[in-house]
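These are the structures in question, set out in turn.
What follows is calculated from the coordinates using simple rules that are stated; it is not laboratory data. Since we're looking at a predicted model, the values are computed, not measured. Cβ atoms are built from the backbone, for glycine too; each structure is taken alone.
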Structure 1
Amino acid sequence: MPTQIPFKNLEKQNKTLAQLFRYCFAAVGAFIVDYSIYFLLSYVLGIQYLLAAFVGIVLGTTANYLISKMLVFPGKPKSRTVEVTLVFLISGIGFLMLEIGLYILTDIYGIHYLVYNLIMTVIIFLWNFFARKFFMYSKRFNVLKEY
């Protein structure tokens, strides 16, 4: 007679949903930094939009990392360098998705770059959360010290 085994998966899912909910706060903070910098540089200062997107995503990723460490993925890392490098690597993949999409949809299809950036924000949000959860903080690839 199984005891609580069927609910083990549900417990894991609830933890993931709770983390995803808390990650929303980190993402909103990162989005405000990223999109504000992107808008300021590209629209107000007239800097080329691909470069503006790069600066925005670097500063947004930094904000995301700091907020996520407090709310979503706390714990002391085995190596802060490895943890930060992986965060930026995962974010860099999201950035490449953004840049390729910006080029194709803005330069080729004429979709306004600010609109496209909003759409990609949702896609990159999901990529960043699940990639970090699996590749950094899962039992298999945990970068945190065990207590």
Structure 2
Amino acid sequence: MRHISILDRMLDEASRLHSHVGPFLALGVKAGLRAIEVLGYDPFEMRARIMVPRVSTPYTCFADGVQYATGCTLGKLNIEIFEGGRLEAVFTLGSRRLVLRVRESILAELARSLNSMEEDARRIMRMSLTDLFEEELVEEPRPPPYPE
């Protein structure tokens, strides 16, 4: 009997949405899981802004991983993709905002990898969040409950 980790199982499930297993899908799943770990799970109120260097594959595959993990979807209009800059996701829920930027070293490593996409994806699922992302959490000040 073959045992697989819960992260491998999640990646396999995400691939049903995306149609294959790849490293950018895995990065999106990991980013989405971190977002719900920090901000909480609310697929209706959470918003996700995805920034990609170019609106093309493999970068846009990241968005499918985010959609799978967070429940933010194009149909609910609570996920958006923008072109320009680094590969990153900005998650907002209530007064809190989490920014996750994929480390340039990871992108460079993927660009020169000779492994299969699936091998790279499964390796990413096992990597630590600090190795994958630069993280910034911002707490927006809340207005007072009544005028002062």
When 1, 2 are compared on distance in nm of label points 7 Å out along Cα→Cβ at positions 62 and 86, the highest value belongs to 1
If log10 I(q)/I(0) by the Debye sum over Cα atoms at q = 0.09 Å⁻¹ comes out at -0.28 when worked out from the coordinates, which of 1, 2 was used? 2
With semi-axes √(5λ) of the Cα gyration tensor in Å, for residues 22-77 alone coming out at 26, 10, 6, pick the structure among 1, 2 it was computed from. 1
Hey, helix-only ellipticity at 222 nm (-39500 (n - 2.57) for each DSSP H run of 4 or more, over all residues; to 500) derived from one of 1, 2 reads -24500; which structure? 1
Structures 1, 2 compared on mean projected area of the Cα convex hull in nm², for residues 30-109 alone: the greatest is 1
Tell me which structure, out of 1, 2, gives 28 once relative contact order in percent (Cα under 8 Å, 6 or more apart) is calculated. 2
Which one of 1, 2 has distance in nm of label points 7 Å out along Cα→Cβ at positions 46 and 94, as calculated from the coordinates, equal to 1.4? 2
